[in-house]
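What follows is calculated from the coordinates using simple rules that are stated; it is not laboratory data. Please read all numbers here as calculations on a predicted model, not as lab measurements. Cβ atoms are built from the backbone, for glycine too; each structure is taken alone.
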Structure 1
Amino acid sequence: MRPPRRGHSGKARKEAGDETVAGLASRKGAARLLAAVIDARTPLDGLTDSEHGHPQYKALDARDRALVRAILVTALRHRMTITGLLAKRLEKPLPPNATALSHILHVAAAQILFLDIPDSAAVDLAVTHAKSDPRTLRFSGLVNGVLRSLARAKEAELAPALAATSEAPQWFSERLAAAYGADKARAILAAHRHEAPVDFTVKSDPALWAERLGGVVLPIGTVRVEKLQASVTDQPGFAEGAWWVQDAAASLPARLFGDIKGLRVADLCAAPGGKTVQLILAGANVTAVDTSKNRLARLKQNLERLGLSAELVQTDLLDYRPAELFDAVLLDAPCSSTGTVRRHPDVPWTKTMADVEKLAALQSRLLAHAVTLVRSGGRIVFSNCSLDPIEGEDLFRAFLAETPGVIADPIQAGEFADLDPFLTPDGTLRTTPADLALGSPGISGLDGFFAARMRRVA
C-alpha cells in the first residue's frame with residue numbers, strides 16, 4: 001500500500017489526531033488483541049509478552065500495558081455474561097462479519113461492568129474508536145446507545161446475568177459436565193470467574209514466609225497470597241532465592257516419588273523448573289530436559305537465583321536417549337492447559353476439542369518414550385495441567401493396558417496425608433479449581449492437575 005501523498009492525507013491526519021485522545025491507543029490495542037485471541041485463537045501471554053508481544057501492545061507505556069491486560073483478562077473471564085447483556089440491547093444480532101464492532105463493544109463493556117473506570121470514559125472512547133475505523137464508522141451511534149444503556153442498567157442486570165450464565169464456550173462446558181457432573185462443572189466454572197491467588201513453594205519454614213509475604217500456609221505446605229501489592233521480584237526472599245512461584249497443585253507431582261535422595265532423576269519437559277527445584281531439594285541428582293532453548297535458559301536463571309544446579313539438556317524428548325537409564329522419571333507433559341483458566345482465561349477460547357485430542361495423542365507418545373528412560377524397578381510420574389480425562393485418567397488407563405512392562409503404582413491413602421483429599425479410587429491424583437475451599441474465592445482453589453504413578457517392571 002502506498003503512503004498518502006502530501007496534500008491528500010486527510011484520513012491519515014484524522015487517524016493521527018485520534019491517537020492523541022487520552023486512552024484511545026490502549027482501547028484500540030485491547031480490541032486488536034481481543035480479536036487475535038477470539039478470531040485467530042492466539043494465546044494471550046504471547047500477545048502481551050514485553051519483548052516478543054504484539055507491536056500494538058509493545059508500543060504502549062507500562063501503565064497502559066497493565067490497563068490493556070486488565071481489560072482483556074476481564075473481557076475473556078466474563079465473555080458470556082458480556083455477550084448476553086450486549087445482545088439484550090441489540091434489535092438484531094450483529095452480522096457475522098462485524099467482528100471489529102463486537103470487540104469494541106466487549107472492550108468497553110468489560111470496563112463498564114467490572115473495572116474501576118468511569119462509564120463516560122469507556123463509552124466516549126469506544127465511540128471515538130468506532131468513528132476512527134472505516135469498518136465501524138457507521139455503527140458509532142449504535143455503540144453509543146448500546147453502551148449508555150448498559151451503563152444505566154448494570155446495577156439491576158449484572159448480578160442476575162452472572163447467576164444465569166456460565167463463562168465458557170459450549171465445547172468446554174460440555175466436557176466439564178461429562179467429566180465431573182453438572183454440579184462440580186458449575187463449581188469449576190464459578191471458580192474461573194476469580195483471579196487465582198499467588199502461590200509460593202518455599203525451601204523451608206512456610207510459617208515464617210507466610211508472615212513475611214502476607215499470606216497463609218495451605219494444608220499442603222504452600223504459602224498462598226491472595227493478591228500481591230508489588231511485583232514478584234520486589235517480594236522479600238526473592239533475591240536470596242528463598243522461594244519460587246508455583247501453583248500449589250503443580251507442586252504435588254514431584255512429591256509422589258517419595259524418598260529420592262541420591263537417585264538419578266530426569267525431569268522431562270522441565271521448564272520453567274519448579275518441579276526440577278523440588279527434585280533437587282529432595283536430594284536427587286537431576287537432569288532437566290526441554291526442547292526450548294529459551295525456556296531452558298529461563299530454567300537456568302531460576303536455578304541460579306535459588307543457588308541450585310542440575311544437568312540441563314536441550315533436545316526433543318522423543319529423540320532423547322541418555323547413556324545411562326534413570327532411577328526415576330517425571331513427565332509433566334504439554335497439554336491443553338484447561339486446568340489453568342483462572343490464570344489464563346483465554347484458554348477455552350483459543351483451544352478446541354480437536355486440540356485436546358491432538359495433545360492427548362502427543363502425551364501418549366511422550367509417555368511411551370519416557371518409560372524407556374527409567375531402569376527396571378524405577379518409578380515414573382506422569383502429570384499435566386488439563387481438566388479433561390482424555391489427557392488424564394483415560395489416557396493413563398489406556399496406556400497401562402497397551403504397554404507391557406509398566407504397571408500402576410497407586411498412591412496409597414495416608415502415604416501423603418495432606419494429599420488424601422485429592423486421591424481418586426484408582427490411586428491417582430486429581431485437583432480442580434473447585435477444590436480446597438478456604439472461605440473466600442480469592443484464596444481458594446487449585447489449578448486443575450492430574451498425576452499418576454507407575455513402575456517399570458521389565
Structure 2
Amino acid sequence: MDLLLLSRLQFALTIAFHYIFPPLSIGLGIILVIMEGTYLKTGNPLYQQMTRFWVKIFGLIFAIGVASGIVMEFQFGTNWSTYSRYVGDVFGSALAAEGIFAFFLESGFLAILLFGWNRVSPKWHFFSTIMVALGAHFSAIWIIVANSWQQTPAGYHIVGEGLSARAEIVDFWQLVFNPSTIDRLTHTYMGAWQAGAFFVLSVSAFYLLKKKYQDFAKASIKIALIIAVFASLMQLVTGHSSASTLADTQPAKLAAFEAHYPESAPAPLYLFGWVDEDNETVILGPKIPGFLSYLVHGDASKPVTGLRAFSPDKRPPVNVVFQSYHAMVAIGMGLIAIALIGLFFWWRKILFETRWYLWALVLSVLGPQLGNQLGWLSAEVGRQPYIVYNLLLTADGLSKTVTAGEVITSLILFGIIYIFLFALFIYLLNEKIQHGPSEEDLIIKGHRA
C-alpha cells in the first residue's frame with residue numbers, strides 16, 4: 001500500500017481519537033466554574049453536589065485525553081521527520097508556550113480540584129477550578145496557533161534549500177495572530193462548549209427519564225442548556241467568519257466546500273449532493289444561486305474563485321471535503337434546533353416532562369463529537385495537497401526511512417489499543433453515571449452550606 005496514505009491514516013486515527021476528549025475538558029471546565037460559583041454565591045449544597053459529580057467525570061476525561069495525546073507527538077518525529085524539521089522552529093515556540101502556560105497550569109491545579117474539597121478553603125478550591133478551566137482553554141490556543149500557521153503561514157522566512165529547508169520565525173506575534181488564528185480558535189471554543197454542554201444535557205436527561213436524581217438533573221440541565229444555546233448560535237457567527245477568511249487565504253478549500261468549479265463566477269450554496277469530480281458537477285444537489293457569494297462578499301453577483309483556477313494536482317479531494325463540510329453544517333443546524341426547542345420548552349414549563357425531547361437530549365451528546373470530527377476533517381483534507389499551505393507538500397513531509405509495512409503494523413496495533421482504551425473509558429464513564437451523585441457530596445467538611 002501507499003506509504004503516504006498509510007501515514008496519513010495513522011495520524012488521522014490517533015488525532016481523531018484524541019480529539020474526543022479535549023473539547024469535553026474545555027466545555028466541562030466552563031460548566032464546573034459556573035456550578036461551583038453558583039454554590040459559593042447561593043450556599044445551596046445542591047450546586048456543590050453537582051460540581052463534585054462532574055469533577056469526577058472531568059478527571060476521567062482528562063486522564064484519557066493526556067494518554068491519547070502523547071502518541072501524536074512521537075509521530076511527528078517517526079513518520080513525519082521532514083515536516084518536523086521544516087516547522088520545528090515554528091512549532092517549537094508554540095508548543096513550548098502550550099506546555100508552560102497551559103498544561104502546567106491545568107495539571108498543577110487539577111489535584112486541588114479533584115482532591116482538595118476538605119483540604120483547602122471553598123474560595124481557594126473555586127480558584128483552582130477556574131485555573132483548570134483556563135488551562136484547558138490556553139492549551140487550545142497554542143495548538144490552534146500551530147495548526148493555523150500550517151493553514152495560513154505568517155511571520156517567517158525560509159532558511160536553506162531542498163531537504164534542508166526549514167521555516168524560521170522572524171515575528172512571533174505574526175505567528176500567533178496569523179490570518180486564521182482567531183477564526184479557528186473561536187470556532188473551536190464554541191465546538192468545545194457545545195461538547196461539554198450537550199454531554200451534561202445527555203446525562204441529566206437520562207436521569208430524568210429514569211426518575212433518578214431529579215433535582216440534580218433539572219439544575220444541571222438549566223445551566224447546560226444556556227451554554228448550549230449560546231455556543232450553538234455562536235457557531236454560526238464564527239463559522240461564517242471562518243468561511244469569509246478562506247475566500248482570501250485558502251480559496252481552493254472554500255471552493256471545495258461547495259464544489260464550485262468555475263474559475264471566477266458567482267457561487268451557489270448547495271444544501272447537499274454528490275460531487276462528480278471527473279465531470280466537475282454536483283449530482284442531485286439542490287442549491288441556492290449566488291448565496292455563497294452573498295455570504296462571502298455581501299453581494300450575490302460577485303465572483304468567487306473556483307477550483308478551475310488551480311491545476312488538478314493542487315486541488316483537495318473535492319467530494320470528501322464537500323460531504324464532510326455539509327454534514328458538519330447539518331449537525332450544527334440540528335444542534336441549534338435542539339437547543340432552541342429546549343429553551344422554548346423551559347419557557348413553557350414543559351422541559352422536564354416532554355419525554356421525546358429528553359430522549360433527543362440523551363442522543364444529542366453525539367452531535368458535537370461528530371461535528372468536531374467532521375470540521376477537523378474538512379479543514380485538514382481541504383488543505384491538501386499541502387501539509388503547510390503553499391510551502392510544503394504533504395508527500396514531501398514524510399520520513400524517508402519508514403516503510404509501508406512498519407506503518408501498517410503500527411496502525412493495526414494503535415487500532416487495537418484504542419479500541420481497548422475507548423472500551424475502558426466507556427466502562428468507567430458508565431460506572432460513574434450509573435452510580436450518580438453521592439449523598440455524601442451534599443455536605444463536605446469545610447464546604448458546609
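Overview of values
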item: Among 1, 2, structure where log10 I(q)/I(0) by the Debye sum over Cα atoms at q = 0.13, 0.14 Å⁻¹, for residues 73-312 alone as derived comes to -1.05, -1.13; result: 2
item: Per distance in nm of label points 7 Å out along Cα→Cβ at positions 145 and 345, the highest-valued of structures 1, 2; result: 2
item: Label whose coordinates, when helix-only ellipticity at 222 nm (-39500 (n - 2.57) for each DSSP H run of 4 or more, over all residues; to 500) is calculated, return -23500 (choices 1, 2); result: 2
item: Read-out distance in nm of label points 7 Å out along Cα→Cβ at positions 153 and 281, computed value 3.9, structure in 1, 2; result: 2
item: Structures 1, 2, by relative contact order in percent (Cα under 8 Å, 6 or more apart): label with the highest value; result: 2
item: Highest-scoring label, criterion being FRET efficiency 1/(1 + (r/R0)^6) of positions 121 and 377 (r between Cβ atoms, R0 = 41 Å, to 0.05), among 1, 2; result: 2
item: Per mean count of other Cβ atoms within 10 Å over residues 193-200, the highest-valued of structures 1, 2; result: 2
